[in-house]
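A short reminder: the numbers here are calculations on the coordinates, not readings from a lab. Since this is a predicted model, take the numbers as computed values, not measurements. Cβ atoms are built from the backbone, for glycine too; each structure is taken alone.
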Structure P
């Protein structure tokens with residue numbers, strides 16, 4: 001399958017504004033030659049270390065036999081369950097890769113104690129885990145690893161036989177993992193996390209789960225020449241110019257799967273685009289939409305619909321939309337190129353993430369201080385309500401607080417739902433997105449916490465500060481200890497939620513925090529409330 005991009009209406013006009021200049025600048029060939037000057041002097045230092053992804057399909061080929069050898073060893077030992085412990089780009093790429101291929105990979109990108117307990121407590125005798133962390137110091141993955149080590153030891157399984165680590169050379173995780181006897185795969189340090197799909201971060205867990213790595217890499221490599229060509233027909237230049245070239249720019253990208261065989265692509269694209277472009281008060285925010293999502297039928301002038309279709313030549317874009325087709329490996333490289341183009345058009349460095357650390361720092365402060373929980377402003381049924389004073393003051397019902405939050409939504413704003421909850425046990429919480437979109441009549445994003453902190457969290461703080469945030473947390477009946485750490489998973493996720501809320505409020509954006517006292521029944525109450533308004 002080859003990649004095709006079709007544009008219509010205002011998307012075509014956006015592309016036309018920039019295509020000739022991009023071709024004249026030889027943007028595509030310089031990108032694939034590793035030219036770090038394409039995004040301006042301020043970005044040169046960072047971009048000089050972050051362009052390895054353009055050659056990842058070729059450079060990663062030697063990984064394939066190593067991964068297959070380890071998979072064979074696991075198969076011979078009766079290990080047929082692979083769990084990935086990772087966050088952001090480290091987890092979202094292999095998740096979409098394996099879901100699309102129809103092979104089984106469990107992804108633990110959570111700190112919710114109920115979800116951790118369910119994943120760690122299942123089939124430990126036949127389980128191997130992949131711990132992915134570029135920096136080697138990610139608190140979520142370290143905590144998940146500790147939970148699995150305890151479970152392996154309790155089951156009489158040697159953790160060194162079942163733990164696989166993917167990290168950058170020289171990270172603290174590499175040294176500790178080698179000392180512990182774990183299998184270690186080193187990733188290319190010249191590739192940032194969100195661009196790492198075609199590196200060890202994507203390939204090791206997906207390959208151990210059963211993905212045909214050679215075919216996957218071949219599909220990406222097959223379009224490298226096309227994407228490196230200085231031509232107005234280059235689909236990477238066309239897509240990048242179409243999503244970033246509007247005047248005024250269309251901040252929101254509605255990503256709709258419409259006939260494609262790719263499963264979950266929007267979640268991966270969300271972290272790639274939002275974290276790469278959302279900074280200096282600018283950016284593009286993907287909104288993952290179903291085919292019948294409320295936003296599609298609403299007059300939202302700053303929303304650009306992008307449809308992933310089976311064949312963009314047979315199903316071309318209509319209206320003001322963009323249609324994109326191609327296999328998964330091909331599209332991953334396509335969108336990485338498009339985001340690099342978009343960064344140049346918008347005028348930002350697509351390879352840094354200056355605001356991601358703020359929420360982590362706030363969470364660490366709360367964990368170190370272990371303050372008493374903030375008292376609720378009020379309780380209604382099974383929901384305890386907290387939030388920004390302007391949202392909760394004078395309110396006594398959940399419906400009233402939600403209406404107050406939406407009243408603070410700017411004309412060009414968006415609503416962000418952050419569910420710090422068990423995404424395996426409470427999938428119905430995702431319904432909150434459509435219900436709020438019907439009421440708000442503006443783009444609404446939905447993210448499971450804390451994984452979005454490693455992706456769209458950059459846009460929330462670094463992009464246009466026009467968000468209104470609905471944070472959902474749960475009061476779990478049981479907690480899970482973290483070995484040799486002074487906090488539990490329950491305390492960790494509460495600190496992550498409260499820390500992010502404090503940073504968002506510090507940037508002047510409204511936050512409504514709803515704590516579900518009994519998760520399942522509290523979720524039912526929240527959904528019923530939203531349906532009523």
Structure Q
């Protein structure tokens with residue numbers, strides 16, 4: 001078996017069915033091997049998109065995402081996706097073609113040190129040779145899934161694809177985080193003494209899929225819950241314990257509940273989204289996680305490292321009979337936030353558009369959202385289907401590649417993307433990818449002609465807008481973009497009609513949603 005065939009077969013054996021990327025000449029044997037193994041190579045318009053697609057595929061399937069790029073500029077573009085996989089905690093393998101051993105240290109066209117490039121962006125980086133292929137592939141598939149999951153980079157010299165494999169290494173497919181020594185007695189003591197605890201549930205909890213365990217726990221222990229943006233969906237937003245989303249729009253309203261707490265319990269809370277010290281009151285913290293993190297040393301912070309079942313076992317020490325549950329306060333916070341959101345109806349702005357999207361899009365929805373002002377609103381307001389964002393890496397240009405990956409991996413679901421015009425322009429070339437694959441994705445572009453979140457921060461500093469205007473007049477100026485239909489919506493009625501039309505078509509559709517951005521000024525919390 002050749003190296004190319006071996007890599008393809010090992011990827012297929014762990015469930016990989018797609019590799020995303022842009023090939024170079026050394027890629028050809030690998031693409032052939034992927035095809036023969038039953039893996040489809042998805043050509044993208046930009047390598048950064050390929051990395052995002054691999055990361056989102058991993059998030060949706062639990063199987064390592066895989067992407068590939070060629071020398072130098074290809075590898076550099078792909079590295080943006082590696083950052084997304086690293087800080088959004090997605091297991092993925094990033095392959096790049098590299099110069100052969102004869103040229104690796106030489107001055108040559110497109111030749112840079114890929115290992116140095118990827119070292120800060122991945123959990124590990126390797127360079128293959130004819131003696132380490134089985135060990136590297138096995139290690140990479142194991143390491144990418146260990147806590148926290150993330151990307152592994154593998155550089156492939158351009159001349160080894162057809163070399164023979166003569167040995168094999170067993171692939172470890174079931175990786176569990178280690179159990180660490182914990183000060184259980186101190187944790188139990190702190191938990192037992194609490195009367196007003198607050199659960200802060202985060203990305204790690206969402207990755208482990210603890211929704212049912214959390215809801216069972218809340219049936220017996222009436223405790224308020226706040227969540228980080230990427231944990232959205234882990235608890236129904238109509239649940240009596242649900243308070244809201246940290247960091248996003250109107251999150252300053254949550255202060256009324258956490259100012260009353262005597263203990264914060266971080267449940268799978270990953271600070272890559274939002275540091276505790278950015279919002280926590282001055283009370284003790286118990287941090288339940290799967291690995292040691294860089295929390296500051298403090299007598300008020302107690303760590304517990306283990307599996308989710310261990311977290312809930314420890315939480316059974318809460319004194320259910322003495323808990324003070326602020327049910328009326330929680331409902332009051334939610335009602336007030338809802339009233340504020342619904343109050344923005346006098347103009348066609350982002351809130352009016354989000355309300356119509358929520359009403360018209362079906363329940364079997366996967367919604368991806370790009371980075372920008374609109375994400376702050378959707379992150380708090382949206383409560384339908386599966387919501388996919390980047391909040392660890394938080395890079396603009398995420399929404400469209402994420403939607404493409406979602407539709408490829410979940411073809412039975414309705415997939416839509418909300419993006420600002422700035423984020424759209426960063427990955428607009430992927431419209432061709434969606435068109436070529438005939439993926440019926442609805443891309444809703446909130447068009448306001450500016451980088452609004454930067455403009456808003458200039459406004460807070462009482463500065464005039466500089467460097468934030470994207471274009472003049474209409475973003476598209478036509479009813480098609482790269483051969484894809486563009487439906488223009490500039491009112492409640494035209495947006496509703498555009499969504500109904502888009503849902504009826506078996507093809508990608510862009511809805512150019514021309515909004516008044518004034519809502520953002522009043523809804524986004526100043527950080």
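Overview of values
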read-out: Read-out Cα extents along the principal axes in Å, computed value 69, 63, 44, structure in P, Q; value: Q
read-out: Identity of the structure behind 2.1 (criterion: distance in nm of label points 7 Å out along Cα→Cβ at positions 68 and 268, calculated), options P, Q; value: P
read-out: Parent structure of the calculated result 0.80, given that FRET efficiency 1/(1 + (r/R0)^6) of positions 20 and 420 (r between Cβ atoms, R0 = 30 Å, to 0.05) is the read-out and P, Q the choices; value: Q
read-out: Entry that produces 12 once relative contact order in percent (Cα under 8 Å, 6 or more apart) is calculated, selected from P, Q; value: Q
read-out: Comparison of P, Q - label where distance in nm of label points 7 Å out along Cα→Cβ at positions 212 and 236 is highest; value: P
read-out: Identity of the structure behind 20.9 (criterion: mean count of other Cβ atoms within 10 Å over residues 204-211, calculated), options P, Q; value: Q
read-out: Label whose coordinates, when distance in nm of label points 7 Å out along Cα→Cβ at positions 132 and 276 is calculated, return 3.8 (choices P, Q); value: Q
read-out: Entry that produces 27.0 once mean count of other Cβ atoms within 10 Å over residues 44-51 is calculated, selected from P, Q; value: Q
read-out: Which entry (P, Q) yields the derived value -10500 for helix-only ellipticity at 222 nm (-39500 (n - 2.57) for each DSSP H run of 4 or more, over all residues; to 500); value: Q
read-out: Structures P, Q, by Kirkwood radius over Cα pairs in Å, for residues 76-243 alone: label with the highest value; value: Q
